[in-house]
1. Quick check: 3.2 is what I get for distance in nm of label points 7 Å out along Cα→Cβ at positions 45 and 189, calculated from one of 1, 2. Which structure matches?
2. Identify the structure, out of 1, 2, from whose coordinates helix-only ellipticity at 222 nm (-39500 (n - 2.57) for each DSSP H run of 4 or more, over all residues; to 500) was calculated to give -22500.
3. For which of the structures 1, 2 does the calculation of volume of the Cα convex hull per residue in Å³, for residues 133-196 alone return 98?
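Computed from the coordinates by the stated procedures, all read-outs in this text should not be read as laboratory data. Given the structure is predicted, the values throughout are model-derived calculations rather than measurements. Cβ atoms are built from the backbone, for glycine too; each structure is taken alone.
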Structure 1
Amino acid sequence: MAKIYQPIDDFKVVELPEKQLPFWKIAGPGAILVGLSIGAGESVIWPRIVAEYGGSMIWAAVLGVFLQLWINFEVGRWTIATGETVYTGYSRIWRGFAPLFILLTVVGWIAPGWARTSGLALKALVLGPGGWGSDTFWTIVTFAAVALILFGPKMIYQSVENTVEVLVAIVTIGLILVAVMVGSMDTWKELGAGLINVGYKDPGMSVKQLFIALVFAGAGGTANLFYTFYLRDKNIGMGAQLPGLQNPLRGRSEKVPATGFLFEATEENRKRFTEWWQYVKNDQMLFFWALNTLTILLFIFGALAVLHPNGIVPEPGRLIYDEAQILGKIWGVAGQKIFLLVGVATLFGTQLALVDGVSRSISDIIYTNFRGAQKRDLSWWYLLIAGVWIVGGCVITFVMEQLNVSELGFLFNAAYMGGFAMAIYVPLTLYMNYRFLPDFAKPKRFSTAMMVIASCVYIGFAISSIIWEVKQLIGG
């Protein structure tokens, strides 16, 4: 097996780059993660749970986002300290993590549930759900838009960041408008009661369903690990030592080193690391935690105000449209269109960030770990993976539609598989940061405690879900 792997070089020792620009000049990586987070979990899975069960389990949505905040901190810690992706760090521990994380990424995200739901939302906005065109046609339209954004500009990251920031702004403003127009004091009280109802699980909800809901409150699955790429391409910390990912269709790309750097434990490097670490904390607390918590609660609020009181649990593919229809009765055509626009912006933002993040992850793992891969540029591998992913997504959507298979089942399956991935990489990330980083850059006690808690939560739910699956098989 060793013959198939490319040797991983030791860290080169260099000075940690100095942080010269203020936070707002280099903000952005956290915003892309929000664009990922406000996708199916916030706009489809959690509103559907609330429509069916009411607001009694809202605490789990807020907890999910909060736990992922600490995961993102530790992903960021590794990248600002070394310039490496976390996948390279995992491979330093055991080479078998390379194929394992390719498998986890593929299994978790291959079914294009977001793309199909994004296409359905766009169709509803333009023509209504019964309008012209198959699910496959509208999915192809959204994937074509993704390809234009990724492979139009020269620098891929900047295009993704600018697009997602606009989409997040549309979603946030639209949701606030909806909440102001349809909210009542009773709805706010129900929301508050669900927030403090910690630990409650509705008897009708399985442990598997709760695990899925917890995972997709936030980015979820391997999507949290995409943060490592955004920091590098934004030249944050040691990421400034590596070139950003360039579009191979827009000229010759630069050869990217497969491995990263470490810095000596000098007073100057300690000071610089502290400044970069503060950047990561600000980026994640402001964008991921605060904005993500706000948007998921606004989506939940909409379902509490509009769907649950009317006893409506939407059919697969119709949640965004059903909620928009009811808003239309309350607030007229403007309310309906605003919510449909929010739905399109939410789901397309997730679709775009997922194609980008998955392509970066798989291409990075292949380029770093496997012999012969570095004969091609990293950007070539990215183009190949993204192209295959987009074409494959369209084909799978066509097959799903012919077999009359709901996209919702695939969304839930992605969250389920993502939960098992988190049970593996959350403790692994903590171990990696302790093993390789200089003493003053290692996680402190509180961060360590939160990562241990997060590890216990995801591992505990993964084990409980396996037990539940076995009982279902025996019972069946």
Structure 2
Amino acid sequence: MQIFQAFHKNPLPYIASGILFFIALFIFSFTEFFYEFIENASIWVRELFGGFYLWLGLLCVFFLIFIALSRFGKIRLGNSPPEFDRLSWIAMLYSAGMGAGILLRAVQEPVFMFLNPPIQTNASPEVVALEYTFYQWGFTAWAFYGIFALIIAYSLFVRKSDILLGTSLPALKKLKYLPQSIDLLTILTTVFGLVAAIGLGTTQIEGGISHLISKPAGSLWLNLFLVFIVCSLAFISAFSGIQKGIKRISNWNIYITVALLFFVFFQVDMLKVFNQFFDSLYNYIIHFVPLSLALGPYDPGKEFLTDWTYYYWAFWLAWAPFTGIFIARISKGRSIREMILGVLLIPSLGSFFWFSVFGSASFDLVSNMETYSGEFDSVFTSLFRFFEAFPLSGFTNIITIILLISFLVTSVDSAIYVLSMFSDRGKEHPKKKFRFIWAILILVFSVAIVILGAIKPYSNVLSAMQKFLIISSLPFAFLTAAIMLLT
């Protein structure tokens, strides 16, 4: 009886759980068909809507800058002082928004761009590589997050509404079933995104551990153990709340990330790093519009765009709703201007310097090799192999593994918190039972996908989970355009 009453009050989490269960059953029963369908559908989305994504990204950046600099930027999100100090606020939004990605791609992506220049300009190959890396990790990605953060924060702290995405725009409430559909899609996409992130992250951690102990990668039991550790720590963090759990781990992430950054920075040519950072940043800003629209010499070609930029844009869009909701939740007490400029500029500049340090150092390593044999091609092992060129490589690799786990935890705990808010009818402080339920569901689903990937490795299930996000990003792309039109 209590279950039926709870379903009647808020059917959303029960419907979402049921859909997730049947999707998992379908994947297990028809794995090869599922993978082929996702592969073809994701390519179709990128090819057909890739140009739309490019225009949308550019417009999102300019839209947010306009709002921040206009009189609307002065509006304060709530009447109380900021709930979190600026460092903790930046740490939490960065951990939730990027997290382990900057570790996965720190060396692999700049080196790829260095060896395969996507655009042809008069700049050096190093600057071109960093400029395009900046583009894919910079203002546009955070603008996608910022759009959703803006609409949710305004709804929650100014209009005193709830945090549910489907009801954040008054115009959407008039359309029958659309608000609930948006919220349902947000939950499903968040869960699939988490599964992909957990799978990729634990695979990199497992690869790093295997590399350190000189054993072949691919241990199923170690992967399952890592999944259990990440989900358990994330549950403890989310159960403790934002102040006690998520905030503390996010601060830890930033401290260790900065320490790792400066460990490399002080051992390389610092002047060269600064020169490449400022040259790449300057080129990125002045080329931002043609880069964003792939115009003339700034068009890397459809194949490259499909494999890289369209993929990134779809990925950021798929993560934008839940990340935006979390950013909105932690931005209470700040002005709209501070939130927008903070979200757009601070994480972007931090990422740019991170890629400049690791990119510049890896360019030198590649250039000094007699022949490059793909040492930095793998996202799972490139960073660990990179550290072998520096002193204390064993220690730094262990720190990297700990940091990977910590970043994964902050991505998962913030998602658990957002999913719990959806389940608790959009409450700012969701009940702890919902945090427990979602932690268990995410753990079970992640374990099932990892096991399935081991049983049927030919299907590359984790890759399919990532590509599912590309498909689910399409309605969010249209929703993003609607937000800008209706705001």
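1. The structure behind it is 1.
2. The read-out comes from structure 1.
3. That value comes from structure 2.
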